[in-house]
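Read the figures in this text as sums done on the coordinates, not as results from a lab. In this text, all values refer to a predicted model and were calculated from it rather than measured experimentally. Cβ atoms are built from the backbone, for glycine too; each structure is taken alone.
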Structure 1
Amino acid sequence: MPELPSSDAPPRKRPLSPHLQVYRPVLTMVMSITHRITGIALYAGTLLLAWFLMAAATDARSFATAAWVFNSILGQVVLFGFTWAMFHHLLGGVRHAMWDSGFGMDDPEREWLSQASLGGGIALTLLVWAIAFFLR
């Protein structure tokens, strides 16, 4: 029978897995974290979209209230952030699908895909907002 350690012995320290403090942040890591954050933000944005659609379906007063909120400066900032989160999350999902298929896992391609999804999300957001502004 193995001998149990006495209560006077110091506890054995177990090795810890490396965490964020150990690794140097790289673009792919930051993009992965941002992908998860934008996924969570899309839940809140979807609730706001549902509120807007329900207000539009009920009566003019409810719609006017929702339209006032979304036309305010804070509402416009939230809508802009929601648009960016949608495009960023979409392109991040495309990037992950490419990685899952075995494409782009080597060193330079991995960084290029991360840069492309970051720049593409920003560019698509600005494009959509520019089109919406000029069609107004």
Structure 2
Amino acid sequence: MTNKSLEARVAELERELIAWRQGVVEATEVRLVDRSGRTRALLTMGSKGPRFVLIDADGKERAELFAAAAGPGLKLADDRQQTRVFLGSTAKSAKMGIADDQGKPRAFIGVGARGAKVSLYDQKQRTVWTAGATRRKKED
């Protein structure tokens, strides 16, 4: 190794050390592992934006927080990785859905341009109760 290449490498290491001391870490993926080496949390940067996932001891994704172009969302899953609760928002709306153990939506709460709406569904996805957001657009 020449003196010049050694000096360049030391300079690069000094820059990395300064960034590290300032708390700056750049990566496209960060994994949090338990004492057994199993991944328990994952922070990734994908094509749709950042994603943070919590993983249980059996390796199943149980919670996901993401920031997509349309807006952020949160998904909570059961031990079969079936999404049971979903929260999401956009510039014009916010919504929450709750699903049964088969992953079928059973309750919905949302607020959008037409107002607020709450709906409950039976096992066959039929609406059994709803309130709000029933205004219709005026026709010319």
The value -4500 for helix-only ellipticity at 222 nm (-39500 (n - 2.57) for each DSSP H run of 4 or more, over all residues; to 500), derived from one of 1, 2, belongs to structure 2
Ranking 1, 2 by distance in nm of label points 7 Å out along Cα→Cβ at positions 56 and 128, the structure that comes out highest = 2
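Between structures 1, 2, where is relative contact order in percent (Cα under 8 Å, 6 or more apart) highest? Don't jump to the answer; show the numbers that get you there.
Working: 1: 27; 2: 9.
Greatest value across 1, 2: structure 1.
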FRET efficiency 1/(1 + (r/R0)^6) of positions 64 and 96 (r between Cβ atoms, R0 = 30 Å, to 0.05), calculated, reads 1.00; among 1, 2 the input was structure 2
